[in-house]
Each structure stands twice: as structure tokens, then as C-alpha cells.
Structure 1
């Protein structure tokens, strides 16, 4: 029963984002979204519990703008010892220019926590421009440029509280391989504007395959670099996640 309640909790609240594919204004008019979940319990020679969940709700005006919110949580224990505990919340608004449909402006806010990188909270707010570079035959490619304000609170007394301004550059790509399979990629480069040796790089690739009705199988790989992490924290992180996604 405890495991069932935690599973439902993940579905209700929802570091896996339901979809990393670039959003095209007018492609899915109205309200759409998805729920993603992964759950593992092992007993016997290996004692392990892991819970991952995410949810996304999106509204597309079908003409000039799209906005969405994402929530996720990831928690795990091995032999009764907690080894993963992180959350993620993101809200974004994208608006097109009337004369240039391939150029958009965007605003976003984000909050995330990660106990094992000693981040009590990392809060971001920023904006910029997004450019549509390629079409459906090759795949959809978007280039984003802008800036963000970053506020970081650490769980230790050793690391300083940070307030930073970073450039925000990203490349976003998606391609329908077949009518039932799509591959997507997003990569971010976020250097401090006054110290380019302090940067964050994140990469994520996602293969989604249609399983049945509105159910999809998601295979994700992510690789992240923080050049100036908290003291005692490794600079690089890699993860692989397999989960089910329900879209509505």
C-alpha cells in the first residue's frame, strides 16, 4: 500500500520531463499534456526502491502563442539509504512575431532541487528569442538565445549563496522516424557572462515509441556538466531512464 501511495503521489505531483521535443505553435491547439512514471522495488539480495514521475500541461492558442508547465520528482533508496532526491518545476511562454512566424520570443521561470548535488534550490528566470532553422523533411531544429538570472541556495555552510547572470543558448531538435516513433534532443550552454569558465552544459536525447492508444515508451539519455559545482560534488552526471508516458 505504501508503494502504491507513493506511485500515485508521483503521478499527481510530478527529473524526467515528459517531452523534450520543440513545441510548434499551432501544431496541437488547445489543452494537451502527458504523465510519465517509472517505479521499481527490489527485495532479497538487493534492497532498492526508486520512484520517478513527471507531468506536463500545455495550452496552444493555435495562432500566436503557446505556454506550458512541467513538474517532476525523482526519489530512490538502496538498502534503506537514500541516494536520489530531486525535484523540477518549469513554466514557459512562447509568442510568435506576426510578420516572422519562424522567430519567437519567450519567457520562463524554473525551480529545481537536488540533495545529492547539495542544491537546496536553484531558481531561474529569463527570456530570449527562438529561431526555427529547418523543416520537417530533415527534422525540426530550433536555436534559442537569451539570458537568465540564477539564484542558488546550497544545503551546506561551506558553499556561498550565488546570484548570477548567465547567457542561455540552446539547440532543440525533433524528427519523426516513423508514424509511431519520434526522436528528440535538447542541449543547453549557460556560461556566466562575467566568468566564462563557470558554465553549465546539459544534453538530453529522448526516443518515444507508441505502444497502445495514448501510451508511449520513453527511452532517455542525459549528460550534464557543471564546471563549478558545490564542494565535494562531481562535475559530470549521466543518467538513463526508461518510462511509460500517457498523453492526453
Structure 2
């Protein structure tokens, strides 16, 4: 399965159904499609309705879009979070690399969506760019407030092995994308070697994070991510599938 792919993105408008069909033919069982603003969140829900049993939807406001949220928009998001088709709240988090929304505004939006997820008993899909310590502390505090093992995913994980271990112990899943194949990704590669089976997932972040910046990424790339994880863990790719399947099903309640 691909635990994070933006199939509602305009890059897929010309061949979206064919992309999903290719994923099915390649053996992918599920694709989790997160929103990044209200329109993309609504589109994710519509896509899940069109492809039941294959596409799962998440709704949320990306940190880049946090500054555009007014109270009426938050009310709309609450309605989307309550939609029975919604399997997770995301993509949410912090991005201090670009800071397209002011840091304080990002944090307010992140906290507000964590609270929404806790109220609805939904997992969170967390974006973290140059905000490792702040994300770690926020999620650990949130997990403590819920009074139960929190469910959520560190999307396209870019932190170090210590961060991965601490959040895994608190009940979060770590998701690896294609950059784990790059030697420069020391933290994710160390984490991929050390995390226990069932504590991590794979993703593409399609249409982003492909090998070529000019080429579109799509869910079938997740097979390459699985192969790289197997190489790092010195095991067969097939041995990773069952634990990831169970972890994904537990995450989305499937």
C-alpha cells in the first residue's frame, strides 16, 4: 500500500483512473490520499467514494495553507473531519524550511487539528520539515493528553533514529518515501534499519518526491521504496508486506 499519495492533484487530471489501475495491477492494495486544503480534502473524499476498497481519504490543512484559514473555513473542516468517509486528519504539521505561513500560525493550525483528531478518534498524518524537535514534543504531549496510544504517521520521515524510536514507542508509525534510498538521508536510513516490523509504512507522496524533479511520481514507485527498505534491513521484500499491511489496517480502521 501507498500510505501517502495526493492523487487528487492536478498532475493526475489526465489519467487518474489509469494511475489507480496501474497501482492495482502492480499489487498495491490501498492508497491513502490526504488533503492539503479544503478543496483537496473534499476531492480526497470524492476519490475514496469512487474507488471504495482501494482509496482511503484524509482531510486536513497543510502548514503552507494555514494562514488562509478563517473561522468559517475551520467550521467546514470540522464537517469534513466528521464525514464517515474520513479515515485520518492530514496532511498537517509544521514546515520551517519554507515558512509559507508564519510559524505561530502553523503551530496554531497544527494544535487545532490535533485536537480535532483526538475528538473524533482519528489518526493524524504529520508533515515535518526542519521542525523535528517541535513536532516530536507536540506529538508526545498530544499522545499523553489523549490517555491512549496515539495513532498517526510521520509522513516522508526525515528525522533521526532517536526521534523515530521515541515516536514509535508512543504509538506512531514512521513512513518512508523514495528519499530513503539516498545516501544523504542518514537519519531515515538508520531508522529503517532499526525500527521493529509493524512500526513503519511506505509511501510515495505522489506526485512529489520522485527520482527526477521534472517527472511525475505515482503510487507504483512504492515498490522501489519497499525494495530499498528490504536492502537496508537485509531481508526479502515479501517479508515486509504482512507487517505493513496490518499496521496500515490498524491505522485507518480497515
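Readers should treat all values here as calculations from the given coordinates under stated rules, not as data from a laboratory. Because the structure is a prediction, the values reported are computed rather than measured. Cβ atoms are built from the backbone, for glycine too; each structure is taken alone.
Quick notes
- Structure responsible for 3.4, with distance in nm of label points 7 Å out along Cα→Cβ at positions 176 and 200 calculated and labels 1, 2 on offer: 1
- For 1.61 (Cα Rg over 2.2 N^0.38 Å, for residues 104-159 alone, calculated) the corresponding structure among 1, 2: 1
- Which entry (1, 2) yields the derived value 20.9 for mean count of other Cβ atoms within 10 Å over residues 48-55: 1
- Answer label among 1, 2 for the case where helix-only ellipticity at 222 nm (-39500 (n - 2.57) for each DSSP H run of 4 or more, over all residues; to 500), calculated from the coordinates, equals -1500: 1
- Structure (1, 2) behind the derived value 16.7, 51 of Rg and Dmax of the Cα atoms in Å: 2
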